[in-house]
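Presented below are the structures under discussion, each in the form of structure tokens.
Rule-based calculations on the coordinates, nothing more; no lab input. If you're wondering where the values come from, they're calculated on a predicted model, not measured in any experiment. Cβ atoms are built from the backbone, for glycine too; each structure is taken alone.
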Structure I
Amino acid sequence: MIITIANTVIIVSGISGFLAFLLVLAEKFFANYGECKIDINGKKELVIEGGSSLLASLNENKIFLASACGGRGSCGFCKCTVKSGGGPLLPTEKPFLNSQEINKGVRLACQIKVKEDLQIEIPEEIFNIRKFKAEVSQIRNFTYDIKELTLKLIEPNEIDFKAGQYVQLEAPPYEKSKHSVTRAYSIASSPLHKDYIQLIIRRVPDGICTTYIFDYLQQGDNINFTGPFGDFIIRDTQSDMLFVAGGSGKAPIKSMLEYLQNQGSKRRMIYMFGARTKDDLYLTEEFRELEEKLADFTYVPVLSKPKEGTDWQGKTGYIPPYFPEYIKDPQNTEAYLCGSPGMIAAVKKGLLENGVSEDKIYYDSF
């Protein structure tokens, strides 16, 4: 009986797999959507061969929507408003859209296959995003799993960006990946430097892009990126600023602080950096120097699991319990967070409990 059921399951699974294969084959070789028009903001029209995703079609025409996951449908960044065409909303899109966005026709460009004429709307600033070619002029290892890339721009030879924004780095095909992939990384250098950018990158185990960066990319190599993207930027106020980030999340905070230092900012600033052990700390001297250069800045590293026997005398545990010590005026405090979704959620909860207004909590999650 059990053997019969098992055989039946195997047969049904085999038939299902074969039918799925036939559908993919048919889609690839027999579906011909011909020329399709993409109307953008009622101002620009593209004529393309149908069949590719909307995201890929726009990229091929040098219109670059944000896509931290490289078009895999797992980041939800490549949003645009579809006024007509595009087909029905897919289940893969719904987790990334709220009810208001759905009602307005917001979609994920990576999930829309261009099969017909489309009318879409995108922010005007998207047209300023460009593709850059750069040389890896320096590689610095900060920790066992974090390194910094300095990318000297070749073409175009200058970039304009705001502190806190990010770029999408392109890893070319290599022995562990047949196709190029793009991943989002925050810019760590000050926007006052226009001829190069610095990125702080943390290795992701088995990550296609970070494996290339850590194990294959060499100083002197050329690499491409697009950008700048993002609205995780400094608000033009005089409010106190509380920064919270760990790991490679230090990148946009470094860019912001260096920019504020150059501008001679007098704002009160606290940066709480979360790490597991002393081995995860880096750029400590540079941030101590910023304490001297900025009018009112304090750097507070916090170790969640300091190793026994180390000489660590600083703060330990998790960051939110220390908020009452550093948040002096909750209603006059802006919080800038960068980290994983779980970290963002925990820190945001702590900020709200300590009186920081939700509309003054800004973050990039990765």
Structure II
Amino acid sequence: MMKTNQTQSKLPNVGTTIFTTMSGLANQHNAINLSQGFPGFSISEELIALVSKYMTQGKNQYAPMAGVQELREEISALQREFYAADYSPNSEITITAGATQGIYTTISALVHPGDEVIMFSPAYDCYGPAVEVNGGKSVFIELNSEDYSIPWEEVRNSITEKTKMILVNSPHNPTGAVWTAEDLEKLEELVAGTGIIVLSDEVYAHIIYDGVKHVSVASSQKLREQSVIVHSFGKTFHATGWKMGYVLAPEYLMTEFRKVHQYLVFSVNTPVQYALAEYIQNRNNIHELSGFYQEKRDYFLDLIKESRFEFTPASGSYFQLLSYKNITDENDVELAKKWTIEKGIASVPISVFYPKLTDNKVLRFCFAKENDVLEKAAEILCKI
């Protein structure tokens, strides 16, 4: 008798991501797509020209496994300038195929079966599956629903002998909340002497508003010694399709990271690495980002100020949460789909970022779009 093919899924509860679902609906119904987090405008012509230059120069073969030396040296210099943090370009910095690969590789390299990883919900959707597929257990703690701050006492009570890692994210996706210096101190106190690894997702580090300074785990000397930090060039320079990021970690952790990295992707796009190394030598290309995106945020919020939605301006990222509790009590997933189809505007429901599908009647909108798109979107929102 022929045996039927049966595969036991390592991720039995994982389906299509909400981003794919909502973008698919937006395309199908020709709706304005403020759901998926990709900018709707061109990247720097200078940066494109630099990529072309290095392609023409023949920088088209494999880069070193850890990344192009020039780029790692520039990243090292950035960490010193921004956070007074010393990372060796040779042994403590690795260029990755985007931040998601950096996060997955870190978890794959350091989390063993049975290990617990504390993370905060609403949580970006790649965190939990990466832990699960590597045999770990995700321990979710809900952020305070009013301001999405961290309930630190609950974190303390959730730490067990099995806690291997705490995964943090600031500026936070999907809420746009940012850490304070007090948050950093509390994390430092919690993990001191425990051996718990901190994985810090800081992909929106340079997209932060109202004069607030990004509080990086790298700015704490004690935390640096037991932390892995993930950044994204794709988010920073609105080139998400390039899938370019980097990871920072002390040598003993980076050694383990690279063991997995070399067999997962080995190395990443060579001419883009050379281009970025030259592009970020002009620090204004980084410093100007917050002002650029804050103008987008403020413009969008000004356009919808007379709407029935409630909101607190996002402190970071290029996402704005809007509460619709004064409009309807419908389920956020069903409402997001309905408004995409019937109103012509796509958003992301926040409940999908909670393991318990907590529905606080909040939708996420990406405002990294051209002004005419924001104007059309606001016109729709104001009529709801």
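Quick check: 3.3 is what I get for distance in nm of label points 7 Å out along Cα→Cβ at positions 243 and 307, calculated from one of I, II. Which structure matches? Don't skip to the answer; put the middle values down first.
Values: I: 2.7; II: 3.3.
Clearly, the read-out refers to II.
Among candidates I, II, the computation of relative contact order in percent (Cα under 8 Å, 6 or more apart) that gave 12 used structure I. State the single structure among I, II that was used to calculate mean count of other Cβ atoms within 10 Å over residues 179-186, giving 15.9. Clearly, the read-out refers to II. For which of I, II does helix-only ellipticity at 222 nm (-39500 (n - 2.57) for each DSSP H run of 4 or more, over all residues; to 500), calculated from the coordinates, equal -11500? Among I, II, the structure yielding -11500 for helix-only ellipticity at 222 nm (-39500 (n - 2.57) for each DSSP H run of 4 or more, over all residues; to 500) is II. For which of the structures I, II does the calculation of log10 I(q)/I(0) by the Debye sum over Cα atoms at q = 0.19, 0.21, 0.27, 0.30 Å⁻¹, for residues 83-146 alone return -0.83, -0.91, -1.08, -1.20? Answer by label: II.
Consider the structures I, II: one of them gives 25, 52, 21, 2 for P(r) over Cα pairs in 20 Å bins from 0, in percent as calculated from the coordinates. Say which. Intermediate results must be reported in sequence, preceding the final value.
Values: I: 25, 52, 21, 2; II: 28, 58, 14, 0.
Computing P(r) over Cα pairs in 20 Å bins from 0, in percent on every structure in I, II gives 25, 52, 21, 2 only for I.
Here mean count of other Cβ atoms within 10 Å over residues 107-114 was derived from just one of the structures I, II, and that gives 17.1; the source is II. One of I, II was used to calculate mean count of other Cβ atoms within 10 Å over residues 187-194, giving 19.5; which? That value comes from structure I.
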